[in-house]
Each structure stands twice: as C-alpha cells, then as structure tokens.
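See the structures that follow.
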Structure 1
C-alpha cells in the first residue's frame, strides 16, 4: 500500500459524509434526489415573501431540530448551526470512527460559511429596534459568530486540534475542504471534519440579493434555477449543510474504513476585479483550476469531469465557461460538466461542500446526474454540459469549482480511490 502521493506527502481520502439539503436530509437521500431530478425550489415558507420580487427559495424540508437537540439546545443554536451539527452527526456516525482511540489534538474542524448565524442576527437586531437593548439575548453573539459552529463541534466531540471557520462567500466550504486537505497531507492533522453550512433565507438577505438583481424573479419553481440555460435570470437561494470526514489514507486503511474518494489537489486565488462579478476573462478562476490540477500531479488532458459553480446567473455561467476553457484548452470541450444548483438552489457558503460530496459520489458510483433546469443551452455556454438524462461515467479525475462574491475562487481535485497511484 502506497500511503504517499507524488510529492511524497500523505494521501487524503473521504471516509464519510453528512448532508442536510433542500432535496434530502442525509447523504443517500440527497444523492438519490440528484439522480432522480428532485427540485428543491418552492414558495418561501420562512416568512411572507409575497411582496418580494423573488418569492421562491430552496428551503430545507421536514427538518425537526428536536430530532437532534433538546429544546433548550434548539433555543441556543442558530438554524445554520443546527444544520451543521446534524450533518456532522451523520458523518461521524457513518464513518465508524471511534474518536476516543485517537489523539484529540491530531483531529480538527474546518468549516466554511458565507454569513454564519444570520437568522439570529436579523432576529436580535429586530428586537433592538422594536424594544431596545434590554431585550437582546445574551446568547446573540455566541449564536451569530461564524466560528462558533466549528467550536460547537469540538464541544460535542473530543476533537481539539485546529478549529476555525472560513468566510469567502460562495467559495467558503471549498476553501475549507482545501485547507483541511492541506492540513492532513502536510502532516498537521490525521483527521478533519470539514465542509460548510448556511441558512440565509431571511427577509433582509433575500431583499438584499433581490435589490442587487442577483436572484431569479421566476414564480414557477420549475423555472427557478437553470444553470447554463439561455433563459437563466439569477440564482435561487438555498440552505443546508454538507460535511466530509477527511483522513490520511494510512489512518483510513488501518481502521478498515470505507473510502468514498480521494482528494489530491487544491487551488485558491482572487480575481481582484469586482465585488460580485467574476473576472470576464476568467483570470482568477482559471488559475485556481490549474493550481488544483498541478497540485494533484495531473495534466489538463487527464480531467474527466467538472462540477461547476453554475449559479444560473447570466454573468457567472458565462465567465465560468470562459475560465474553464482558459485553463483546460481543447480538453475543456471533452470534459463532462454539471451543476447541481438546478436541484438544490445555491447554498452559498455550503454550496462547495455538497458539490464536493456529489462529485465524490459520481466518482464512486459511475453515474452523472443531469443538470436540472437546463433545456436550451446558452450560446456562450458551449461546453459539454450533461443535461436531459443521466450519463454513465468512467471518470477517474474530477474538479469541483467554486467562486465567491469578492472574487475568491476555490477548486479541489478529487479522484476515484485506488490503492496505488
């Protein structure tokens, strides 16, 4: 067994996942939803959005926090943290890990989120303007700050190593996974709980996105999220959490873990261009794609599949297509590409995590679910997007691509697990 990669560093594998999503509240339900073309879009139920220009979202359904927490704990946890801890529970339980058998300081937690405890923030600020500072909860700040969620994981489990949150908007959880990969491959950790969480479906968040013309204004859920389609008109807000257990290959093999896929490379860049628009020539994202490929010891012609950011906005889908072509040249036209946001909406800080999980399952199971909502491919989106029906796949090397407001880009390279390189 070769435990080292081409750089002489430790190989890193995914041994478990946990998912709370608009199309399923565990990993297999989520994967089944993707394969069956499930649509998470529906009229917003969290508040009365009837007067908003955007009335749809991809909300998590049938999630009862009391299935996971006591009533007291529910009151002390923001909705986003509830999602994260529920997904962590699934991931750790399904991993088969006996955490007490490991050095707790060799295990870590690195999570990504775009806006953290937004429900708490909006609620408490509303209370202040209504009745003054005396009614603000003493738990407001602990429930709101983004790093508290990763901290809560360490309070729940004996995981006392590196512990922090990353906020790079919609690239947050891809950056978190990349950082976790680096910590393990470089020998800083043996095991890391990583991924992302988000719960942004609140009046002020939807209103803000609407007023910057980022959201879809469709009223038909069937037309709400259409990545790479000629009639796409904006993204669909989603919510949820995706968690991955990363381990050194040596750790996973020694305990007989079931290995889902391997992570072999990571790239991260900044556009330095605009607060919301990707660079029109794909400058930052194309470089991040190449960085991940190079880090994995691969060449562009070896890439078989890309899970694209594919937000269903006019600018992202156009400029991401350009970035892929810039990075991969002629090979870009031969690679199968999808976006899952037609199913799940855009989970923002959690998007990269559930997309990495989907990519790992595609490599494991050899099937690529089609892009839901893509009917008429846009002229400027001229690559091999998988739509209409699922395709069997023998993909071995894949990329999961994420772009964030602010110009941050994150890419991870995943590979079908093989015992030897």
Structure 2
C-alpha cells in the first residue's frame, strides 16, 4: 500500500512540474510586442474634413485643428499605444487681407508733367525736374494740390498718390494721403507694420511686354495675363537687395469686363517673392498620451543666411565689433558666417576663453542671439505642453555637415528665454 501511495505522489509531482502548455504560452508572449508604438504621417482628405464637420475643407481660428483632431485620431488609430506620434498635414484658413481691399478702393492719382509744372518751373522747383526731392519734398506741395483735386472730399477719405522722387537716382513712390475734414496729410493708409506699398505704373506694365495678350498692351492684367505670372519676377528685378521677410503690397489694374484696382501682398522667402495665401498647408505633430492625443507644439526651424547675419549683428552690438570680419558678414566669437551660411567650428573661429567646445558656442549663439530675435512672441507652453525648438544648421570643419540642436522656451515673450537641451546636438 505504501508503494502504491508513493507512485501516486510521484505522478502528481511530474504533472505539476511539466505543464505542457507553459512553454507555448511563454513563446507566444515573447513573440508579441508589448506595445504598438508608431510614428506616422497623414494628410487629411475631403472626407476627413466632412467627418469632422468642416464644410470648407479646412480648419480655421473658428474651427481649430487642436480641438477637432484628437477625437478624429483616436477613432482612426484606435489600436496605437502611448508615445505614438503622427505628423498630420491639413489646410488652414488664415483669412484674407482686408486692408488690400481698402487700399484698392481708395482714390488713386499719378502726377503728370503738368502737375509738377503747377508747383513751379524755376530752378529748385518740382516743375523744373518733373519730380520731388529732398529739398522740395512732396509734403510741401501735395496737401494743397489735393484740396484742389478733390474739392468734395469727405472726412476719412484716402488717396493714393504716385509721383517721382529723386535721391541720387529717380524712383517711383506711391504714398497715401488722408483727409481729416479740413486738410490732407501723409498717412499709412492702414498698411500693416513692415509692409511697403507699391502701385504699378504704365511703365511697369510696359516692362512686362506690350504685345497682344501681355500686360503692357493695355496697362493692366487680365485672364490672359494673370498678375501671379508676372509680379514675382517684377519684384525680383526691381528689388535686387531684398532681405528675408521683406513684405510688399502691390496695387495693380485688372480687366474683367471692366477695369478695377486689386492688390496682392508678397513676402520675400528663401530668395523668392511668395504671394500671401488665405488658405495655407500646415503640418502639426500630435502625440498619444495617457489622456489621449494632444498637439505637440515643437517647432522645426532651418537656419538661412539671414539667421547667421542676425547672430553676426548680435555679436557686433552686444559683444564687440572686434570679433567681426572686414565685411561684417562673419564673426569669431560664436563662429557664424552669413556669407557661407554656416558655423565655422574649427578652433580659432570661436572664443575658446568663453566656450569649452564649438557645441557650447553654437548653442549659446542660437539661444541668446537668434531665437529671441526671430521668435519674439514665443510661448513656453501650448495647452499645457512645453514648447521645444529643433534648429537645423550647417557646420563646417573641413566639410559641410548639417546638425540639429533642441532648445526649450522657458519664458514666454515678449523677450522670451530659450535654453539648450543638454546632449541634444545630432547630425542630421
């Protein structure tokens, strides 16, 4: 009986220690990923906008992407796990430039030779030269001239006056004058800060071609000669020293059954004059957290020549002119060169007594000399999420290599503060 009992005990031990399914469970568990974390890219379709309740195929200030995309992403990517991210591209309506309509609907007048003559034809008077100049400024003559030109003007009326001005060379000037009920005086005419106004003249249209179907034929644009096909080139030719971010509002004549005045705003961007668009394409990153999808406000920024020059100018104004080269386009404190669009990271091109490495010099230049200048209204957080700036730049030490550094905005603008994220420098 004792032997039989021992046999039963032995069999029980064997079965307890040898579950035939245990190895299978372990194998399946090892083969399946513990999480489904992905980095994706996606562009919204018309159906997507419709599903989110947008009948215009875009987001706007009244229908923000950040308020609508989280629920959309949660439904579309229900199986993703925390830390997943997606770069989502969408259309954003930023609004039209209403000031252009105001300017286009104002009275417009271009001075003629007889008008200059009416100001006097003696030496030192406008009629002698058919232009104004520093010693005979337009403001000395135009207020009275406009009283006669617009005898029935009403309070608040605007007039855009185009005239020739001489200052070591002739140029065409378009200037607004406003009537206050009593007198005319020079006015900004509602132009946004930083925007320069230009109104096309007959000579401008002629320079674009005078054959049939070309703007100079009738001194206007039309469906057969659209302004966007000519104005970028015109601005490039006539503004050879344009700087990144320069803005020009151009008023022009357009024929469509009748002739009217219209306007476009252009911004000089990466060497090209780009027209302002009411609807633009934006790409934002969203990340999946424990509380759902949230907007990731990280800013990706690639430095251009103007940015290196900002750093050079910062050194000149805040550290010392002795660090600049003879051309004023490079400095040896941080190592920035606007001429070559790079940081020179060899020893001798940055101040070794201040910085222990080129990384330290470059990061300091970006966080103190560049980012506060180009992002003066930066914010430290968006919807509770910290804001980071990933900056790409060129570094030269025998060969050109693209690097990136990450900075955190720790204090919102105006006068924001940026801090380099330690060990974030990478080769792109």
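Every number here is computed from the coordinates shown, using simple stated rules; none is lab data. As the structure is a prediction and not an experimental result, all values here were calculated from the model. Cβ atoms are built from the backbone, for glycine too; each structure is taken alone.
Of the structures labelled 1, 2, which one yields 1.05 when Rg/Rh (Cα atoms, Kirkwood Rh), for residues 148-195 alone is computed from its coordinates?
It traces back to 2.
By the measure relative contact order in percent (Cα under 8 Å, 6 or more apart), tell me the structure among 1, 2 with the highest figure.
Comparing 1, 2, the top value of relative contact order in percent (Cα under 8 Å, 6 or more apart) belongs to 1.
Computing mean count of other Cβ atoms within 10 Å over residues 268-275 gives 16.2 for which of 1, 2?
1
Of the structures labelled 1, 2, which one yields 0.20 when FRET efficiency 1/(1 + (r/R0)^6) of positions 236 and 412 (r between Cβ atoms, R0 = 30 Å, to 0.05) is computed from its coordinates?
2
Quick check: -9500 is what I get for helix-only ellipticity at 222 nm (-39500 (n - 2.57) for each DSSP H run of 4 or more, over all residues; to 500), calculated from one of 1, 2. Which structure matches?
The read-out comes from structure 1.
Among 1, 2, considering only mean projected area of the Cα convex hull in nm², for residues 180-291 alone, which has the greatest calculated value?
The structure with the largest value is 2.
1, 2: which one has Rg and Dmax of the Cα atoms in Å, as calculated, at 20.0, 65?
1
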